[in-house]
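Alright, structures below, take your time with them.
Every read-out reported here was derived from the displayed coordinates using simple, explicitly stated rules and does not represent laboratory data. Because the structure is a prediction, the values reported are computed rather than measured. Cβ atoms are built from the backbone, for glycine too; each structure is taken alone.
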Structure I
Amino acid sequence: MAKISKRARQEELAGWLFASPWIIGFVFLTLGTMLFSLGMSFTDYDFFNPPNWVGLDHYRYMLFEDDLVWHSLMITTVYTLASVPLMLVFGLLLAILLNQKIKGIGTYRTIFYFPSVLPEIATIFLWILVFDANYGLFNSFLKWFHLSGPNWLGSMDWALPSLIIMSLWGVGGGMLIYLAGLQGIPTDLYEAGKVDGAGKIRMFFTITLPMLSPVIFFNLVMGTIGALQVFNQAYIMTSGGPARSTYFLMLHIFYKAFQDYDLAYASALSWLLFVYIGVFTLIVFRFGERKVFYG
């Protein structure tokens, strides 16, 4: 085995030193809390009394007796399956429009990206005003055409679609990643396509989409993980209502932990969400990675 030079050892030590803040934070703030919650899920801990071992009782109750678990999982899944594809499509369309060489394009890019970096809580209160049944922007627009708009956040039929529509507000983040991917596609490919007589639509499906497939796949995975953890919008705008039509699994976890003070059961629910996100992500990898072109 070749001896490691002094310089190499120094560089390795420097690398560990630079990485140490993240490693320490991960071990004590992430991994530590995860192991703590896993241990608590096998007890009856409630903040006020010492924990007592109950084994798999919480998981048994969660899977076979708590109907709200399956209801919240269904709501969370529906939201994910609706919002993520919309984010992918609109983000890509915006990126294509903003990839043009026109005057002031930098300003337009900033305008469309800016909403994704605004404080989320302030954005939520803004959308509460937009969805207001009497004076909201949507219903005021419909009144111009003599149409009566729905009670967006107060209707069982429209509350979840309202949150899905609101999710498009943050499309700028994905748009920026798409834009970087578009600018990384070699122009030689488009020039070759023009020589072969291909039109813009043909080149979009045969050049742009295949070359962007790694970026699309990345946005798909990250968007899916984020959507499965949706919380702030539902908690502030609807509190899970009306009639639990926006009752996401994260809300169920929160209410169990901080309303019922059942921290142990909330920990078990958190691990259910962790496993569900893992399974969902594996499914995305299983069927989505086949379509990715790593050229």
Structure II
Amino acid sequence: MDWGMKNRLSKIIRPQDGRCLMLAVDHGYFLGPTERLENAAKTIAPLLPYADSLMLTRGILRNCVPAERDIPIVLRVSGGTSIVGEDLSKETITTSIEEAIKLNVSCLALSIFVGSKYEHQTLASLGKLVDEGEKYGIPVLAVTAVGKEMGRDARYLGLACRVAAELGAHVVKTYYCDNFEKVVEACPVPLVVAGGKKLPEMDALKLAHDAVTHGASGVDMGRNIWQSDYPVAMVKAVKAIVHGKADVKEAYDVFLREREKAKTKEPQKIVKAISRSADFD
């Protein structure tokens, strides 16, 4: 592995502890204006100081993330379908390697759909993307997407993760499951666990804790952070688990403390807004 590849990977997975907290904000590429991600710039801004990296598309990167912010980018380069389309698994590469280089990204990401109708197409795209990335020292993250007809068990996820690694993925994003240690053991590259659908805060923190405790290098969370009523409190709590080795209770205490701080600021914001709108002259 060359210096550039190692350098970019070190920005995604911290060499100090081998852990990562990725913030996923790429949902709009097939879901459109997802709840609480309608205004992506507004959602992303307060969370930037606490995430290790951002996973997003080039459109959101260009328009919603200030160029002066120094945060590693995991660029989603696959797509081509939407929630109302024929089949979500019919993805292809939608962003060129030249574009990724211009955007100064640290990692490329695409989904693979093992066991789907378009399995071959997505796996072939992964192989091509790895070849392109290797030319320029840019690592590739493979997302083991799971359709409604596919189970999220250790047997299936173990298969999908191993196939991704065999085709050259440098990191694999997958789901947590029972016997997750078996998935980790069979995959020779780091695994990052997806947050998935919105859960109660305590449950989401348990998911993050279980993932890293059982071998994941970290989490890539989106909805479980920015769909929380207190997203900054939530990202700090997840960070306490991933990098601070906090247990679930300790992390939830972080969330509660930060939530209370946010609540005390809310009345001040309202007063200031009223003051600005009033005409005292």
Structure III
Amino acid sequence: MRSLLIFIFVISAVSSRHVNFYRKDYTYIEEYDAFYKFHNDPTGVNFSSTFLACDDEGATLFYPSSANEWKVAKQLMLESPDSPNLTDIFIGMHDKFGLGEYITVDGHPVTILVEQNDNIEDHQCVTMDIETGAYTGSSCVAKATTFRPYICKKIEDVSCPTIDTGYKYMKETKKCYKINKNPKTWLKAMETCFMEGGLLVVVESDMEANVIRHLIDEDNYYAGFRKLFPDKDYYSIKGHKIQDSGYYRWYNERNTEYDCGYLMMDNNELYMNAVYCSTKLPFICEIGVP
């Protein structure tokens, strides 16, 4: 009965972290899953001041990170109560390090064409035309007595919803995993994961099996499946028969003598197997990241 109660409660322990709010002056745009703030104020006098203004707000100076994201700039400008006459805005691209190539403010190479204005000697920074999305090499300083609009962008940091640094986020599965090498019985292993806000790992696809395969060694690791009733099927702790959970690869013939499931490696392949629940094994915890 105790195991069954933990089955019931463990699923509710992992809650959604995603909240569509950053600051009251930022706008969430679902298409890009990001928050934006349009600035049309004196902080836009030069590239450095725009960069620092965004940084002070915990955001980064905007640049389009996908094909059509440049259109966000026009949308935000039209929604601004004091839309500027200028259509060129500072964006988060520069050659302030003198590489001879533009990079983004977060260190990625710029692969899209940046037109050069022959009338400008210093074009270490980049502006974008919000009507066309075209990039132009530009001075890092706005014209005298004016300032240039810009946008700050904030995306949710993809990380594990715990300060336990043992959990590692895997973008392929949108889960965090922790390999616990301290051997425990199956029940104690599950209780440990539960107390950490997670659950014993349930492999739900070939892709996830491949992810886990690269996280573990040749040891055996408890996983989130077991028999609930004598001589019956194995169930995952998410309530499905293990053969219906998305990944089902048993090692040799399934031995129904044992109640509690574990994962094992053989010839660099991930398999399922079972042992007595009182056996002490290392284990894997998972936490879902919505």
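Identify the structure, out of I, II, III, from whose coordinates distance in nm of label points 7 Å out along Cα→Cβ at positions 59 and 187 was calculated to give 5.8. Value 5.8 for distance in nm of label points 7 Å out along Cα→Cβ at positions 59 and 187 corresponds to I out of I, II, III.
Structures I, II, III were compared on distance in nm of label points 7 Å out along Cα→Cβ at positions 107 and 171, and the highest value belongs to I.
Computing helix-only ellipticity at 222 nm (-39500 (n - 2.57) for each DSSP H run of 4 or more, over all residues; to 500) across structures I, II, III gives -20500 for structure I. With distance in nm of label points 7 Å out along Cα→Cβ at positions 155 and 179 derived from the coordinates and found to be 3.5, which of I, II, III does the value describe? Computing distance in nm of label points 7 Å out along Cα→Cβ at positions 155 and 179 on every structure in I, II, III gives 3.5 only for I. Computing mean count of other Cβ atoms within 10 Å over residues 195-202 across structures I, II, III gives 10.0 for structure I. Out of I, II, III, choose the structure whose coordinates give Rg and Dmax of the Cα atoms in Å equal to 26.3, 82 when calculated. For Rg and Dmax of the Cα atoms in Å, the value 26.3, 82 is produced by structure III.
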